[in-house]
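Next up: some structures, all given as structure tokens.
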Structure I
Amino acid sequence: MSSTITRASVAAIAVAALALTGCGTVTAAEPTGSAAAEATEIAVTDDQGREVVIEGPVDRAVVLNSYANEFVRAIGAGDRVVGVDRSSLNRLPYLEIGDDEVIAEGLDQINYEAVAALEPDVVVLPRNAVWQEAEEQLSSFGIPVVVATAWDYAVFDDTVDLLGEVFGAEQEADEFQAFADEIQEVVAERVEGLDTVPVYWETAEPYLTVLPGSGFHAIIEAAGGENVFAEAGGGDVQQEITVDPAEVVTRDPAIIVHEYEPSATPTEQGDFDATRAEILARPGWSAIRAVEDDQVFVANGWATSAIAKAIGALYLATWLHPEAFEDVDPDAYLQRWVEDFQGTDFAGVDGYVSAAGASAG
């Protein structure tokens, strides 16, 4: 796939007040009289191709998945979130959300009565959640469900546009998009024409790796890498699969990345060191190029999965092609993301990214 994401075109038709964006159609039909200042009907097409009608403006939203909550904060609508899933609260302790506003223990464990009690204008969840069930359960309460998958690098532009439409924050979404475009352009321009480097990306658990369709696979390709398991079959709903350790040896990656689950709470350096040591000591792995050259990187996903993994693509590109990126500082982009778009304190890169070893190319 291309290492850049092409923004969808936008066309406005004044007569119908119709805007076409990357995720579909939004229709704003404003009533007349005193009701004009109070209600607007918004119709959007989400990332499953479903047209969803929302009685706007959206002042109260339930947002599931930490990546989506990051996006909503990035477009200035975080104060309108009244309910989240447990993982979002655990990963993002800076959310202005109390424990009593957690309405899901997981993306497949939603308390629909608790959702209804919050009286949200909309529920936003990703495609790997039980959105079909949520749509069915919440329809009787008149609560619309929008599917927006903020963890997927390949649909980043569409997701930002969609959330901008849902929350009536198109200008803020454009500003967020411009920041992401800056990162994507730096990566795309500098990896163009370079030889690809074989990568083994491990997520959360030992030997759990990624396949085409995963956001991680997309950033490997965007960063000028080659996923050593690109041709593997199977996989779960997020296109991840547990592989035989011997297969990693056979495929001989030049770079190994292990990413922890995202958490804004910084990771201790000792934990990074222990993970790297475990990977280096795996039986039979001493013959892998990445192990021989000490090209094993460990990261907290709050950094490397930020902005639908765009910052992860930048970090990976600097590891794969250090000479091409010698004057690029990915840490500075991470700090801008945390301070300017998440509105929280930056604890420093050492708590999120642990690079080691000599340069690879």
Structure II
Amino acid sequence: MASLRDLYPIPDIDPCWTVPQGFESAFDWEYDDGRKQMMHLYQKGKDMQWDALSRIDWDEQLGAENPMEIPDETQGISYTPVWARMDKKEQAEMRQHFQAWTTSQFMQGEQAALICAAKIVQQVPDLDAKFYASTQVMDEARHVEAYKKLLQKFGVAYPMTKPLQTLVDQALRDSRWDMTYLAMQVVIEGLALAAFSNIRDIAKNSLAQQVNAYVMQDESRHVAFGRLTLKEYYPQLTQKERDEREEFLVEACYHMRDRFEAREIYEILDLPADECIQAQFESGYLQHFRSMLFQRIVPIVRDVGLWSDKIQAAYREMGVIDFAQTDYSALSARDNERAEEFDEINKRKRQEYVEDVAALGAKVAAAE
């Protein structure tokens, strides 16, 4: 099977991206029992490990006309003259590329999370946090595996976008361990959860729903990990140190909000990129989606204590300040319920398959 790099329609993509780093690896010689909440998360991380090959029903296929079976409005250009000029074949190709681009960013972000989690294991000073972060490393490897298998069914894939690459670069280069948490566990993971839930809830294709539901079940724990650690650590900072974190946070949130431009899709498909992007940002759906991206992150930012006038002003300007009142625990509980619902569906399907095979065997035996 071809590597995903062979599926990139963009030429001359380097096979490897390296980020020079300079930080200290911390060993904890105390080996104490650790914080109760952190060790509870660690136990959950162990208990909830799963196999991407066996838990997901990979026999499910993606459709040719609309792979994940999602509404055209999600593309942002469905009401434009550009879309109206396309024939059915061109529209199908647009859906394929747009959905593959979105899924590619999910996969690329998961590899970034894999590397950041490994960095946290080295950097964070407390052994209980190292324990939990080690379970996240395995989670993220599994997520990359799952999205890779899903992307191979599209037949096309895309590299990491520049805005996401810039933020990941900052998270990896910064020598302060909490900045890796803030960038990955809070910003990237928090916004990713909102994007995953969008596909999970609006897609009609069962495979796309499953992959995103199962990944979200893990990611909710990851965000809780960052939330717990930073909530304990940030009260210890000086005002200057808090100001530095908040400045980074504001920049990162704007950066991530604006990363859904997808210019490369329009250029690859030889469409008027500027016209498409303008229409995309003016579409009611995309404006709503860009706001909903912050449903998960705003309550976490408030909870960890980075809630200055500057942060609130930025979220007010983005139109997302009301998410501060979101019941994050309820969202996490729903994520777990949705994953378990798919487990029940797949369990029934496997049972029906076994029963069908048994019935066929009995029929053959009777005929003999």
Answer label among I, II for the case where FRET efficiency 1/(1 + (r/R0)^6) of positions 80 and 320 (r between Cβ atoms, R0 = 25 Å, to 0.05), calculated from the coordinates, equals 0.45: II
Given 15 for relative contact order in percent (Cα under 8 Å, 6 or more apart), calculated: source structure among I, II: I
If FRET efficiency 1/(1 + (r/R0)^6) of positions 104 and 272 (r between Cβ atoms, R0 = 30 Å, to 0.05) is computed and equals 0.85, the structure in I, II: II
Which of I, II leads on mean count of other Cβ atoms within 10 Å over residues 152-159, largest value: I
Origin of the derived value -9500 (helix-only ellipticity at 222 nm (-39500 (n - 2.57) for each DSSP H run of 4 or more, over all residues; to 500); candidates I, II): I
Structure from which 20.2 was derived, mean count of other Cβ atoms within 10 Å over residues 40-47, options I, II: I
With volume of the Cα convex hull per residue in Å³, for residues 88-295 alone derived as 123, matching label from I, II: II
Answer label among I, II for the case where semi-axes √(5λ) of the Cα gyration tensor in Å, calculated from the coordinates, equals 38, 21, 18: I
Origin of the value 0.80, where FRET efficiency 1/(1 + (r/R0)^6) of positions 56 and 184 (r between Cβ atoms, R0 = 30 Å, to 0.05) was derived from one of I, II: II
Computed 2.5 for distance in nm of label points 7 Å out along Cα→Cβ at positions 256 and 352 - originating structure among I, II: I
FRET efficiency 1/(1 + (r/R0)^6) of positions 96 and 128 (r between Cβ atoms, R0 = 30 Å, to 0.05) - structure with the largest value, from I, II: I
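Every number in this text was worked out from the coordinates using simple rules, so none of it is lab data. Quantities reported herein were computed from a predicted structural model and do not represent experimental measurements. Cβ atoms are built from the backbone, for glycine too; each structure is taken alone.
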